[in-house]
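Heads up, there are several structures right after this.
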Structure 1
Amino acid sequence: MKIEIINIGDEILIGQVINTNAAWMAEELNRNGFKAFQFTVISDSREHILQALEDALNRADVVLISGGLGPTKDDITKETICEFFDTKLIFSEEAFQNIETLFSRRGYTVTEVNRKQAELPESCISLPNRLGTARGMLFERRTKEEGRRTKDEGRGTKDEGRETKKLQTANCKLQTVFIFLPGVPFEMKDMFTREVIPRLKERFAPQAIYHKTVLTQGKGESFIADILEDWENNLPEHIKLAYLPQPGIVRLRLSTWGSEEDVIKQEVESEISKLHQLIPELIFGFDNDTLESIVGQLLMQHKQTLSIAESATGGYIAHLVTSLSGSSAWFQGSVVAYSNRSKEDILYVKRDTLESHGAVSEQVALEMALGARGRFRTDYAIATTGIAGPSGETPDKPVGTFWIGIATPDGVFAKHFLFGDNRERNIRRTAVTALNLLRKEILTRPNPY
């Protein structure tokens, strides 16, 4: 079964609004055993809507459309729907009573503009909206090709007709289902969960769909692909691999589907076991794990604490850490020591070190980490210093040069990295790399508790 998602709205096409509806709908479909095969975004124009519906009619079994159902003049979807499905708008007393009830609860008076929301296409199945005034609408329509095929069947012999009918039943979709929903996200989500998913499950047999995402840090996408080439080439045909890179992290998503969830899940987990043997040093988590949450869990288990000293990353690592609820149990504090003077005054970095080696150096990273650990009296400390860019480079230190220091209960070490020429990506890469260095360091030590 092919499901297409169409989102209507000029605000999406001009970049004013991010199309979160499509992403949420696709995720919800997957969770319930269905897959979207195409996203389409179109403008609020009659011609564009008609063409998109006609195109979808010939390639999809189910078309889910959101947007354009509001009460204002720029919302032309209902009138266009009537043209496409050869029907007309009629006043729905039930829909109007729901609008009156909703407005009464909110202390509003129903205006003539709002009253028009109760006008619905005569041939649709109306889908109630508990949270707003725009009703959902369900239609079914046969494609032109299928209509002609049905007529041709009647002209043949009885035997030919029977055979053709069997083929049509086996190989051809008889109807395309169109479901129109409001574009307001919280209204759409409520209707999708209560009305759309149950109807799809009733009409179509959902499959078991399983995704597992392996999170890696330490090498880029192409380097990982080289290591995994033989493994990837030998994956079962029904297991698909996707490389999903982002600054500092590469996600490897394995996806499959079938009739038995336990079977397909076991097959994917078997392939992940092989990954553990091929790239054990790169894997740090799965699915929605983050490096900051994993580091926090380890510190909690070990009953240990962390502090951070940041220069070029400007507090970004501390931001990641403090975005976690409960991080105060293991995170003591941070310093953004951007200038040389603040490195000296707050983190006890020696002036001679700064003058001899420069702020972006192994020696300064080591002293910053030790300074943070001493200042906050923690078990571990992270320090970062570098040239985020796009300016600040020197002949021997190009943009993207970073040193990351890690102070531990037993000592301190620093590592050098050259990340690239984009400031935002450099900051992100440094942050996740620093957290991963700390994660690996904690794992090398026995849990004292």
Structure 2
Amino acid sequence: MSFIDKVKVVAVAGDGGNGKLSFRHEKFIDKGGPDGGDGGNGGDIVLQASRNQNTLAAFRYQRELKADDGKPGGKTRMHGRSAKHMIVQVPVGTVATIEDGEVVADLTEDGQTAIIAKGGHGGFGNAHFVSSRRQAPNFAEKGEPGEQFNLGLELKMIADVSLVGLPNAGKSTLLSKVSNARPEIADYAFTTLSPNLGVADIDGQNSVLIADIPGLIEGAADGKGLGHDFLRHIERTAVVLHLIDAYNEDVVSVYKTVKAELKAYQPDLIKRPEVIAITKVEGLDDEMTDDLIKKLKKAAPKGAAIFAISAQSGQGLKEMLYAISGKVQEVRAHVEAEKPDTSIPVLTLSDTSDAYTVVNDEELYKVTGERIERFARRTDFDSEEGVQRLRDIMRRAGILHEMVRQGIEPGNTIQVGKNAAYQFEY
């Protein structure tokens, strides 16, 4: 399966079922009362993170996620069946955004779920509206439409360590030697066309998850080469492991090039703890190796761990892995300490769902507000009794009083929300 880490889909939650307009009709009962049942709720669209998924390739040909609609209500107060929620499995590390870039889900743990589109509530049948004043309601509610979003899904791998370096630095070879991963390895540049993940066992008790990022080149952050497509996978890693080929003419220049690309993509990346490894040293003598380490110490941050390693012979691998594990544990401990204390009460903003706004636009009075717009979506505007119920709701909420204050007159038009279908006369 090809590696796909960025897709766009349409998420369409199910519509609620309509309420039923019905009156009892039974033998020997002359005037049966209202018995219309409520509609069922539409299905939600739910994203679920799964370790069994490692790519978004399944969405290449499935551009629409559509949940089922709720069933309409029936006679004798029969409730319509609610639709099942649509559970969509995505890789751990998937971020979902809507059109304006707002993040609606960030799934970082296996099994974590997030509702990204809510199904519509079912409408009430006419039996629901029986009261001492209204004993034969001749209207029922429509089901609410489900939410619909243009959704961007982006995979940002969650790994403890990311391997970065120029093409042919030996990243895939190292990953294959220290972990259970089996990436493609060849003696030419850009062998790795997609990120690879592997688990490295440190001492039988501790392990680290390592991501091999395709080779970076100068200008990668601006779109050159392959690395720019995969820089996003470095964003979540705790430690950055720089691999530098010992046979480069200028190892310091190579190191600075990669650092510059990380900074250009996201400045915070160069603040991550880092380990530097000079690779392929099996053919060098000790004096040449020490000289390379000294040069890099001058360019690296103070106290940075620098190792000379050989994936082929195993030289320096154990020491490097222990150093990486220590840094990963330090980051984990810091993150754990930074977690908020859930025992402390959190103050939240007051509920504003009842708030509304009235605007007079040349004798068209437009009212907006979460609660009143929801009632409008459930109203059958072909039923005068249904529209009258909406008027009653607006009167009790003070909306009609506000319109009178603004000068509304009989015959003027009222519109609820942005949809011209929700209009009626005052």
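Laboratory data are not the source of any read-out in this text; all were calculated from the coordinates shown. For clarity, every value in this text was computed on a predicted model and none was experimentally measured.
A value of -13000 was derived for helix-only ellipticity at 222 nm (-39500 (n - 2.57) for each DSSP H run of 4 or more, over all residues; to 500); which structure in 1, 2 was it taken from?
The value was obtained from structure 1.
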**Asked** Of structures 1, 2, which gives 1.32 when Cα Rg over 2.2 N^0.38 Å is computed from the coordinates?
**Response** 1
